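These are the structures, in structure tokens.
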Structure P
Amino acid sequence: MASMVILDTDFLSYYLIGHPAAINRLESLLRDEMMLATTVINKAEMFYGAYKKDWSSKRLSALRGLFDSLEIIDFGSQAAEIYGKLRSDLIKQGADIGFADVAIASIALENDAAVVTGNVPHFNKIHQLSVIPFNPR
């Protein structure tokens, strides 16, 4: 298992509202001494959703606090090259999962990190990626 985990947008959303399954999963990752991270792509998705739904300044502050507590990994040059290959392969296979998820996976692969997500069917299309399932139910 990777020593770093990328927390995907769906997981972060559940954690932010205090969902017990998300809290339990996070505590489990910490017990396993995983380094908790997310990507600049996830951060953008979260802030887009927050502003789209007109979150209060209190909720926006909580979101900023969450991101302040995590390592935020940028989408750099190497991830861009990984992205190009992955997305091209997925499209050729008729299995495209969109810009954001391929970019998140590319960042995870560059950093030898697993992705904690409820969106397992999407991320499992990238066979070399380690996926840690999250089920809020």
Structure Q
Amino acid sequence: MTVSSGQCEFETTSGTDILDVTPDVRAFLEASGISDGVLIVFAPGATAGITTIEFEPGALADFRRTLEMVAPRDQEYEHNRRWGDGNGHSHIRAALVGPSLAVPVLNGRLDLGTWQQIVLCDFDNRTRRRRIRLQAIGE
């Protein structure tokens, strides 16, 4: 068994910034030499998440609108009362999306659907420099 680890960094904007990180993840996998196994993508931080979606404007707009319905920015959050940073909604959104994703690797390729991309979601209310950690495990 082989294990390969790495990371990528990205600049994000405030609000719900959604970045397609699939090309970076693919490049990491190719460099790892793993042909069969699993690749884990993890976003450290309490206001970011990793998921998959069809990375096209309509799906992204729908995703943002749905997140606004589930965890609206203008709602009262105990987190905001305690810390005064106004990003309580960001923590809830990140918790719902989750910080990581495991993708099967078959024949040296990510086993994603045709229209499925891996995305980094930054829900915070300020710009950030985000990092994702990558780990490929397999043969």
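FYI, it's all coordinate maths here, none of it is from the lab. Note that the structure is predicted; figures quoted are calculated from it, not measured. Cβ atoms are built from the backbone, for glycine too; each structure is taken alone.
Largest in relative contact order in percent (Cα under 8 Å, 6 or more apart) among the labelled structures P, Q is structure Q. Thinking of P, Q, which structure, once distance in nm of label points 7 Å out along Cα→Cβ at positions 27 and 51 is computed, gives back 2.6? For distance in nm of label points 7 Å out along Cα→Cβ at positions 27 and 51, the value 2.6 is produced by structure Q. Structures P, Q were compared on distance in nm of label points 7 Å out along Cα→Cβ at positions 83 and 123, and the highest value belongs to P. Computing Cα extents along the principal axes in Å gives 43, 34, 29 for which of P, Q? Answer for the origin of the read-out: P. Computed over structures P, Q, FRET efficiency 1/(1 + (r/R0)^6) of positions 67 and 91 (r between Cβ atoms, R0 = 35 Å, to 0.05) reaches its largest value in Q.
Looking at distance in nm of label points 7 Å out along Cα→Cβ at positions 3 and 35 over structures P, Q, structure Q comes out largest. Looking at structures P, Q, which one was helix-only ellipticity at 222 nm (-39500 (n - 2.57) for each DSSP H run of 4 or more, over all residues; to 500) calculated from, given that it came out as -17000? This value belongs to structure P.
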